[in-house]
Each structure stands twice: as C-alpha cells, then as structure tokens.
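Multiple structures are listed underneath, in structure tokens.
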Structure 1
Amino acid sequence: MLPHYESIINEKTNERCIRGYKMISKTMEEALNRQVNREFFSEYLYLSMAAYLETISLRGFAKWMRVQAQEERSHAMKIFEYIVARGGKVTLGAIEAPKAKWTSAGKVFEDVYAHEQKVSGMINAIVDLAIKEKDHATFEMLQWFVKEQVEEEEQALEVLNQVRIVGDIIGHLFYIDHYLGKRE
C-alpha cells in the first residue's frame with residue numbers, strides 16, 4: 001500500500017476500504033459482481049455466435065454479433081466502474097464457455113432473443129434488490145440497464161422476425177446479411 005493512503009476499517013462490517021466507507025451493501029455488491037460476470041459471458045456468447053456465422057459465410061450477421069459483443073463488454077465495465085465508485089470490491093469469476101454450434105442463422109437469433117430476455121430478468125432482479133434495500137443510487141444506475149434491455153430485446157426480435165419472413169435459407173439471408181453488416 002502506498003504510504004499516503006490511509007486504510008480505513010468500517011466499524012459496522014469490519015471491512016477494510018482504502019477509499020473510505022463502502023456505500024453499497026455486501027448483498028448488492030455480490031449481485032452486481034455476478035452481473036459483471038454475466039455481461040462478460042454475454043460478450044463471449046456473441047463472439048461465439050460471430051465465429052459460427054463466419055463459418056456459414058454470413059459476415060454481416062457476424063459483424064452484428066461482434067458489435068453486440070463490444071456492447072456487452074461496455075455493460076460489464078459500466079457496472080464494474082459503479083462498484084468501484086461506491087467503494088465496493090470488484091470480484092471477477094470464471095466465465096463459462098458459451099455454446100459454439102447452431103444449425104442456422106435463425107437458431108442463432110432465437111438464442112439471442114432468449115438470452116436478452118434472460119438478461120432482462122437478471123437486471124430486474126437486481127432492481128428489485130435495490131428497492132428492497134432502499135439503495136436509491138443503485139436503483140438509479142440500473143434504470144439505464146432497464147431501458148437498454150428493452151432496446152436489446154427489440155433489436156434481437158427484429159432480426160429474428162426478418163429471418164423468419166425471408167426463410168432461414170442462406171441464399172435468402174444475403175439481403176439481411178448486407179443490412180446487418182452496416183452496424184457500427
């Protein structure tokens with residue numbers, strides 16, 4: 001430890017915090033750390049989907065997934081930075097290996113949509129915890145994620161519906177592939 005930092009011990013929890021008192025409960029810190037891990041898993045999942053889509057020559061779909069993976073990483077980092085700002089400790093866990101094989105682009109987007117619905121449920125559970133703990137700061141921070149999940153589900157469903165309309169046949173998917181390749 002650097003000599004100019006004073007270590008402060010929180011008398012209520014007997015936890016050492018270099019920056020001062022923790023402004024987040026242990027329960028909330030654990031929930032947010034789990035969500036950081038889940039967001040990194042989402043990044044891995046979308047990269048795995050991108051890799052699969054590259055193997056079936058749908059490079060626009062693959063680019064969409066790579067951009068989505070970057071978004072998921074930014075979500076993880078947003079929560080990471082929030083934990084730090086509240087005096088908490090970020091604890092990174094192992095990231096489970098994602099699924100790596102699908103049978104079609106349509107099946108990939110079925111999984112994307114289902115995954116985003118699952119993530120929405122996870123975010124909502126943390127919002128419920130913030131309400132229960134009367135943690136107004138965390139509640140406010142999570143509102144960004146609630147709105148973001150509405151957009152994430154909408155985008156995934158839009159692509160899934162387009163694939164269903166044209167048919168999940170490689171030749172029919174090239175127009176959608178071209179469109180998705182423009183995502184920044």
Structure 2
Amino acid sequence: MTTKAGNPPSPVEISDRQAIADILHLHCRGLDRADSAALQSCYWPDAEVDYGNYVGPALDFAGLVVAALKDNYELTRHALSNMLVDLQASRAHCETYVKADHLLPGAALEMCFGGRYLDLLEKRDGQWRILHRRVVMDWAKTREMEDLRDTEAFAEMAKGGHDSADPLHNFLGNGGTP
C-alpha cells in the first residue's frame with residue numbers, strides 16, 4: 001500500500017481518491033442518520049461485508065444495521081481518519097481508521113469503538129463503490145457520561161437524531177439554507 005508513498009499523484013488519482021473518500025464519508029452519514037438508502041448507495045449490488053456478527057450481502061446489511069442502531073442507541077457518530085488508498089486501475093484497496101461513538105439509551109453510557117475498515121472498492125462506469133468491507137476491531141470500551149444536551153449552555157442548540165429528526169434533512173431539503 002505504501003509503494004507510491006511520497007510520489008505526487010496524477011489529477012486522475014486525486015479525483016479517484018476524493019471519490020473514494022466521499023463514498024466512505026457517505027457511509028458514515030448513512031450509519032449515523034440511520035439512512036439505509038444512503039448506505040446501499042455506497043455498495044455495488046454484488047458487494048459483501050464482514051462485520052463479525054454479520055457476514056453476507058451488503059445491501060441486506062444496510063437495512064439490518066440501521067434497525068439495530070436505532071433499537072440499541074440514541075445516536076452514533078462515526079469519524080474516519082488515516083485513510084490509505086492503493087489504486088490499481090479500476091480497483092482500490094483502502095485501509096481507513098474509524099472511531100465510532102454510540103450513545104446508549106438514557107444517555108448515561110457511551111460505547112466507544114476504535115477500529116479499521118478494510119475496503120475493496122471498484123470503479124464501474126466511472127463511479128467508485130465498495131465491493132467488499134471487513135471491519136477490524138482494535139479496541140472497544142464503555143464509559144459513563146454526563147448528558148449535557150439539555151443544559152443551559154446547549155438547550156437552544158439544534159440536536160442530532162436518526163432519520164428525518166436530524167436537522168440535516170431540513171437543511172438539504174431547503175437547498176442548504178438553515
């Protein structure tokens with residue numbers, strides 16, 4: 001993966017890398033906003049995933065994971081970093097670090113996950129999508145937390161949520177106007 005490290009990428013490589021990053025970030029949004037359509041749009045129809053307790057078709061996974069996240073957590077927040085992409089024509093191997101925070105019902109506990117996505121992406125008809133994903137867990141922990149969302153300092157601030165409850169949907173529906 002690091003054989004080209006330090007060499008300036010071509011304009012096509014820059015474009016491909018940005019398209020790949022966009023897909024991976026959209027996947028995070030799909031998880032955090034409980035949007036199975038967004039998740040499905042990140043995968044090719046023949047894609048497979050390996051999330052440990054689920055190994056199988058990615059399109060089926062999208063619906064299952066959204067239901068599980070909504071049933072088990074008030075909110076989640078997936079953040080990506082350290083993305084290394086090895087481009088090979090119309091395929092790319094990508095290792096991306098993920099930190100995912102999960103707010104448990106009642107907001108007294110938070111489950112924190114640190115791991116990596118090992119993705120095989122494929123470019124078809126000019127579009128990149130995930131063909132295979134394997135999730136690697138590096139660590140996970142649960143910690144107590146104090147929910148400050150309704151305190152005086154944050155009471156009037158817009159709050160995140162699943163589905164259409166999140167301010168994002170109104171923002172996008174109004175052409176980007178808050």
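The table that follows gives values for the structure above.
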quantity: Ranking 1, 2 by FRET efficiency 1/(1 + (r/R0)^6) of positions 48 and 120 (r between Cβ atoms, R0 = 25 Å, to 0.05), the structure that comes out highest; calculated: 2
quantity: Read-out FRET efficiency 1/(1 + (r/R0)^6) of positions 80 and 168 (r between Cβ atoms, R0 = 35 Å, to 0.05), computed value 1.00, structure in 1, 2; calculated: 2
quantity: Source structure (of 1, 2) for helix-only ellipticity at 222 nm (-39500 (n - 2.57) for each DSSP H run of 4 or more, over all residues; to 500), computed value -24000; calculated: 1
quantity: P(r) over Cα pairs in 10 Å bins from 0, in percent, for residues 56-143 alone derived as 15, 38, 33, 12, 2 - corresponding label from 1, 2; calculated: 2
quantity: Structure with the greatest value (metric relative contact order in percent (Cα under 8 Å, 6 or more apart), set 1, 2); calculated: 1
quantity: Which of 1, 2 leads on Cα Rg over 2.2 N^0.38 Å, largest value; calculated: 1
quantity: Value 21.1, calculated as mean count of other Cβ atoms within 10 Å over residues 40-47, assigned to which of 1, 2; calculated: 1
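Computed from the coordinates by the stated procedures, all read-outs in this text should not be read as laboratory data. The shown structure was predicted, so the numbers you read here are calculated from the model rather than taken from an experiment. Cβ atoms are built from the backbone, for glycine too; each structure is taken alone.
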